[in-house]
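Scrolling down, you'll hit the structures one after another.
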Structure I
Amino acid sequence: MLAAARKDALLDRLRRDGRLVVKDIAVELGLSEDSIRRDLRELDAAGLAVRVYGGALPASPAVVDYSARVEVARLSKARVAAMAVGLIEPGATVLLDGGTTTLAMVDALPRSFSGTVITHSPTIAAALLHHDAEVIVLGGRIFKHSAVACGAAAMEAAQNLRADLFFLGVTGVHPETGLSTGDAEEAAMKRALAARAAETFALASEEKLGAASRFGILPLDGVTGIIADLGPETVLARDLGAAGARLIPAST
């Protein structure tokens, strides 16, 4: 089997099963485990898979550049955003992560909302300029891929916060790897913000479900709930629930 055909077969298996075990696929395809591992290294380097012990998981498409992510799963993000906004009480203090799903939340948030929104994303802050809410921006080095402030200054600023809700952006939600993202510093910043809120809800539009990114944020049971654009009777929903996730179906 040619290398290109092998890789196509591996990607098909990842899409179908949500994971790949090197030992099993090597037997199925009649190839050596070394050949499969080499293919997985190349797929990982190309951003098409995430290698884990013994195999690989599907890579999240949500790690592409910010401008490209805006066009991904727009309707799914809108459904997740609508459900998330419905959890916000009048006068609440809300922490908004960066990303395109939280940007959809701003679109869904009534302009008359009179609470406080704290964010480390200048994009989110700018989108709130015409809302009645008080807006507080955390400063620091801008991680341009996600248009958020990260690093020591942003982490220090986060330590002085108290919020009712934190809406957490992720790029991967998987039964094995939990909640993940594509950058180590951004993952650390997300954990720091989650620690400052009474409740944390992860935002999971369709392209993030069943996918994984390289850096873990929190386990599935480390947040109050996961607002997921996913039917409750699907195999993935059952697997996530068995792994500790509290799923909140997005509005339809």
Structure II
Amino acid sequence: MLDVIGLSQGYRRRPVIHDLHLSLGTGAFGLLGPNGSGKSTLLRTLATTALPAHPGHLRLFGQPLDSRRAVRAAPRRIGYLPQSFAHPPGFTVRDFVRHCAWLREVPAPRINSAADEAIDRVELGDRADTPLRKLSGGMLRRAGVAQAICDQPDLVILDEPANGLDPQQRVRLRAVLRELSASSCVVVSTHLVEDTTHLCDRVGVLYEGRLRFDGAPEELADRADDGDAGDTPLERGYTAALAAPPLPAGAPLSAAHGDTATRPGAS
């Protein structure tokens, strides 16, 4: 689904991502890391909405993003929820999801049914005709998730999707994303370390623009020592990963494809 090869990224002269290698297939991948670690920059780059990879290369769905045509075509198969998103306040929830589906070039005959299905999946069916300006923060976040999952994209990228959700809503969101990950690649950035146990079959820890861990949540928990900060083994394993050296640079693309076949969540 997705290959990142030697990606470096930044703003003006400030580097943020350093020589990052990552290969993902079908399944759920949780991206952990403290504020400022480069998570949102990485997700924006993967969504191809901004910040073209430089230097480095991206391959989506087996195709390199090496031309303007390829970059324009890629978002048709990508659902993306940024950490904060602009929205016309006068739009209803249904208007908003339909509009985002249209922007992503979902075929016109499918837009209405796909939008209604996505709205129902995030349990906003009774608010479908409510203007966005009248929604609570949690409801607005769920509307954002709805537009990202509309029409079951092949790649779903969510930056802090659980922000503003209460515990019950988080449980329901995890269930929706687990369903999606059965046939799509779902990438979720979160500060809720424990959520990855219930959702993700693979976790990456990003710190200072470099991956410090890449593996199953159980493997991350196994890294925990009694002296590491945290209330659970997974939280302590996350703390231990932050102090670990960066992972070695990735293998060549041909070898990376071979590796992903054996990794959790790979297609």
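A short reminder: the numbers here are calculations on the coordinates, not readings from a lab. The structure presented is a predicted model; accordingly, all values stated were derived computationally and were not measured. Cβ atoms are built from the backbone, for glycine too; each structure is taken alone.
In table form, for the structure just shown:
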quantity: Given 3.6 for distance in nm of label points 7 Å out along Cα→Cβ at positions 23 and 175, calculated: source structure among I, II; calculated: II
quantity: Winner on distance in nm of label points 7 Å out along Cα→Cβ at positions 39 and 127 once structures I, II are ranked, highest first; calculated: I
quantity: When distance in nm of label points 7 Å out along Cα→Cβ at positions 15 and 191 is computed for each of I, II, the largest belongs to; calculated: I
quantity: Structure from which 17 was derived, relative contact order in percent (Cα under 8 Å, 6 or more apart), options I, II; calculated: I
quantity: Identity of the structure behind 50, 45, 37 (criterion: Cα extents along the principal axes in Å, calculated), options I, II; calculated: II
quantity: Label whose coordinates, when distance in nm of label points 7 Å out along Cα→Cβ at positions 159 and 207 is calculated, return 3.6 (choices I, II); calculated: I
